[in-house]
Structure I
Amino acid sequence: MIAKRIIFAGKVQGVGFRYATKDIAKSYDVCGWVKNLADGTVEVQVMAETGAEIEAFLLELTEESTLAHHIQSMHATVIPPLEGVKGFTIER
């Protein structure tokens with residue numbers, strides 16, 4: 001299992017970013033969550049069997065979705081596999 005933590009900056013809050021991210025995740029074999037952070041960024045933690053599945057998910061989110069123009073920057077780091085995570089959720 002491969003897991004990543006991604007921080008998105010830009011106009012990513014108040015534009016449906018979390019809901020669209022959850023919807024896009026349904027098309028991929030990924031699990032994890034998305035949430036708004038207090039500093040105006042959005043955090044995604046995502047896990048899949050392969051890095052290629054995560055990259056395909058991120059490609060759609062950052063280049064092919066209607067949200068792509070809201071993203072000014074994205075910083076991804078590899079993290080340990082997520083424990084006890086099923087599906088893809090919006091965290092509060």
Structure II
Amino acid sequence: MSEVAYLCAGKDCRKRAGEREKLQELLEGLGLRCEIVGCQKICKAPVVGLRRGGALTWYAKLRGKSARKALRRFLDDGTGSLKKHRVKKREGKLR
């Protein structure tokens with residue numbers, strides 16, 4: 001499987017462990033392999049990195065049902081918008 005999702009386990013993200021668990025369940029349900037990683041220094045929890053087709057893109061503030069719904073649509077068919085969640089300064093980087 002080439003698609004991987006990285007879930008941040010930094011201090012701020014650990015405070016929102018419930019949200020991270022819901023995201024992990026969603027991502028694994030969509031067939032992505034999830035890896036827990038250390039703090040990415042974004043600090044806008046919860047933080048998810050998606051490696052699709054070799055490119056790594058980070059998304060922050062993926063809180064609540066509406067953010068998970070947009071993530072699901074984005075991963076299912078590309079129609080969901082995660083533009084406001086994208087963290088450009090971390091693109092391609094994994095700590």
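If Cα extents along the principal axes in Å comes out at 31, 26, 21 when worked out from the coordinates, which of I, II was used? Clearly, the read-out refers to I.
For Rg/Rh (Cα atoms, Kirkwood Rh), for residues 8-55 alone, the highest value in the series I, II is held by structure I.
Which structure, out of I, II, was helix-only ellipticity at 222 nm (-39500 (n - 2.57) for each DSSP H run of 4 or more, over all residues; to 500) derived from, given a value of -5500?
Working through the options, I get structure I.
Looking across I, II, the calculation of relative contact order in percent (Cα under 8 Å, 6 or more apart) that yields 29 traces back to II.
Coordinate-derived values only; no laboratory data. Not measured: the values here are computed from a predicted model.
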